[in-house]
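Structures incoming, each one as structure tokens.
Any read-out appearing in this document is the output of simple, stated calculations on the displayed coordinates, not a laboratory observation. Computed from a prediction, not measured in an experiment: that's the story for all the values here. Cβ atoms are built from the backbone, for glycine too; each structure is taken alone.
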Structure P
Amino acid sequence: MNQQPNNPLHGLTLEKVVTQLYEYYGWEGLYYRIKINCFDNDPSIKSSLKFLRKTQWAREKVEQLYIQTFCQ
């Protein structure tokens, strides 16, 4: 069994991460913190997930923001 006790994202889906960040900051707040178009141009959870799943650097920024926001 692969346990990750030091990984704050362990067990969280990308959808859960994006949804919690959106509920906390809103789309405008997310775009202010991470300048990616999926948070600015007609944003939705679905379109953001589609972009983040194929764009590793953007996903890493979103995951880092989640850790800074909820895990400190």
Structure Q
Amino acid sequence: MTNATYQVKGMTCGHCVNSVSTEISGIAGVSDVQVDLASGRVTVTSAAPLDPATVRAAVDEAGYDLADA
């Protein structure tokens, strides 16, 4: 298992958290997504390291922006 933390910009409410969680959870190999609304941090647990472009696409699909590392 691998954990990675991302910074997501634009989340302001519980609906935002649910949207981001749902989209990232749909990525193959992802087993858990934890979103901290206050900080904008999203911690993803997956079977193997994820391609950052895949995570960015999921966050974009949810309507938010992945901060540049």
Highest-scoring label, criterion being relative contact order in percent (Cα under 8 Å, 6 or more apart), among P, Q: Q
Computed 71 for volume of the Cα convex hull per residue in Å³ - originating structure among P, Q: Q
For helix-only ellipticity at 222 nm (-39500 (n - 2.57) for each DSSP H run of 4 or more, over all residues; to 500) computed as -10000, the structure of P, Q it came from: Q
When distance in nm of label points 7 Å out along Cα→Cβ at positions 13 and 29 is computed for each of P, Q, the largest belongs to: Q
